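In what follows, structures are represented as structure tokens.
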Structure P
């Protein structure tokens, strides 16, 4: 996974060469390039690697458009396309709006899945419900003959349950086995509600950042902070948003941010309230703001990312696998992506294969 830039389609080709199995291209319109343009370029320049959105935003595209866009990519890369979809944490908050609700997510997926299945679907738009379906399928403007699995991104209990109920897979942002253990209870409960049991083929991915240490390196070293900082501050931004939304409940502040929390709140509240949401997400999952470097503590790096020497990285990933996860997804900062992807491929992958 990487910051969506139209010039970075080549990063997916490079990942394919390194042996990666899947590439996620995020959808956030006010901070990056268009995800489907980037996926299209990657589709025609790769042969094996699976590609898809990570994560598509229901609040910024109506479901027929989401379905047609991913089906267009499937025409270019038949059978190796997936649709990752979530509530739109960044894409909505960067407009000063809340992410979509569980009900809105459910409806979006219902329409998208129906269209991708070739069905005629009742679709409500601006209060008017009409039956819709894809036309001209015989002319291959899009490809829905090859199935497109839908993976739901979720961290909250209700959203995780929805992933188990209606998804073909689930994407989370924790690298902690103890959290995943509890999350899976919600996932299985959602599946049970739908009258099904999750199979071993149900996709379970977790997004993190990895920094492979050399002997003698420490979590306070500049290289380590450079390669993990944007992931740590991404989580910091999210926790602040939730803390503010829930009425400043300090109990949601994790211990690894306790010592820097007051300083971070002071930084955020120095911005004009009307446009504060813009400043919070400046640099989101792309680069580390220099003024936020002090918030990237060793404790936060250790908890949020997987940072250590190769055997330690393998141990952490195996622990997640033991809880039922099937994939680790790496999201490094923009300026260090090739280095992180290469280090992981050369120093860690051989130990996992």
Structure Q
């Protein structure tokens, strides 16, 4: 039965398979299911319906599936054995038989349903393409234009879709304005309730700084310098630990650049956020001492089993080593993965004297 232009339908399916990568067989199965639903809705039918679409011609055939019985109680789903014998002498009680039907107006319904299914599958394919494209860009930096500034999130124009920057992913010290161009780090790509792709981006994530360094410093991008660790108080200060196996490369100098040009470009992008670049070292004492910069370290006493380090600094550099509100030591601990306790030289001497006195008293 030729319900709709079968050649046109087949060509449309083949084109979707070729251009949109939508499997033709999947499209046929989707259309068959949609046509069954449409038939039952429009004809208020209690029949068992089966629809078959020829994948070579595109022709649609509609069947009423009936069970062969001795006595018909429901003519919508059953057929008497004598009547069934007229269709095929091989049929017996309990068998199912497909009886092709030709309902009036179903051609129009079929055409409308086919159009709706194809449009729906095109939209789904486009969503999948966009999702896959941005899913591959997870962990990268994208350019965006701020569309809306909301209390809990920024809505961004990423070109093909919207991005969301939640409040916790924003840099606290920054002020954002509508139509402002910004760079952001693709944190996650999700499928929303309606199948729409949601791209969650961040400017506060430590990996945003990591990716900015990769973009700005060729030696990092090329793998000559490795970023070992990043610790960050977004908008205030970051500490970066870098390392190179090549003895001819100064990892810190390469990152900072001549007269600080390279690191200044990143500082500018982060609107003045301070960045300390230190050299990673496999010796934890050396590494921790570097992490306390800009303060000078006199000694580091480590306890490997506890991953604890006692750091001694000059009296006049204690506040510098600890930092405002403990920021410097907190970032150093985050960067190295060690618990760090900082004491001034005087404090340390007093501590040693107290311990010595306790030992003498015990004797």
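Coordinate-derived values only; no laboratory data. On a predicted model such as this, the values are computed, not experimentally measured, just so you know. Cβ atoms are built from the backbone, for glycine too; each structure is taken alone.
Listed values, structure above:
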{"quantity": "Entry that produces 14.2 once mean count of other Cβ atoms within 10 Å over residues 37-44 is calculated, selected from P, Q", "calculated": "Q"}
{"quantity": "With P(r) over Cα pairs in 5 Å bins from 0, in percent, for residues 117-228 alone derived as 2, 10, 14, 12, 12, 13, 12, 10, 6, 4, 3, 2, 0, matching label from P, Q", "calculated": "P"}
{"quantity": "Winner on relative contact order in percent (Cα under 8 Å, 6 or more apart) once structures P, Q are ranked, highest first", "calculated": "P"}
{"quantity": "Comparison of P, Q by FRET efficiency 1/(1 + (r/R0)^6) of positions 45 and 293 (r between Cβ atoms, R0 = 35 Å, to 0.05) - largest value held by", "calculated": "P"}
{"quantity": "Of the structures P, Q, the one that 18.0 was derived from, the read-out being mean count of other Cβ atoms within 10 Å over residues 173-180", "calculated": "P"}
{"quantity": "Read-out FRET efficiency 1/(1 + (r/R0)^6) of positions 109 and 309 (r between Cβ atoms, R0 = 35 Å, to 0.05), computed value 0.00, structure in P, Q", "calculated": "Q"}
{"quantity": "Origin of the value 60, 47, 40, where Cα extents along the principal axes in Å was derived from one of P, Q", "calculated": "P"}
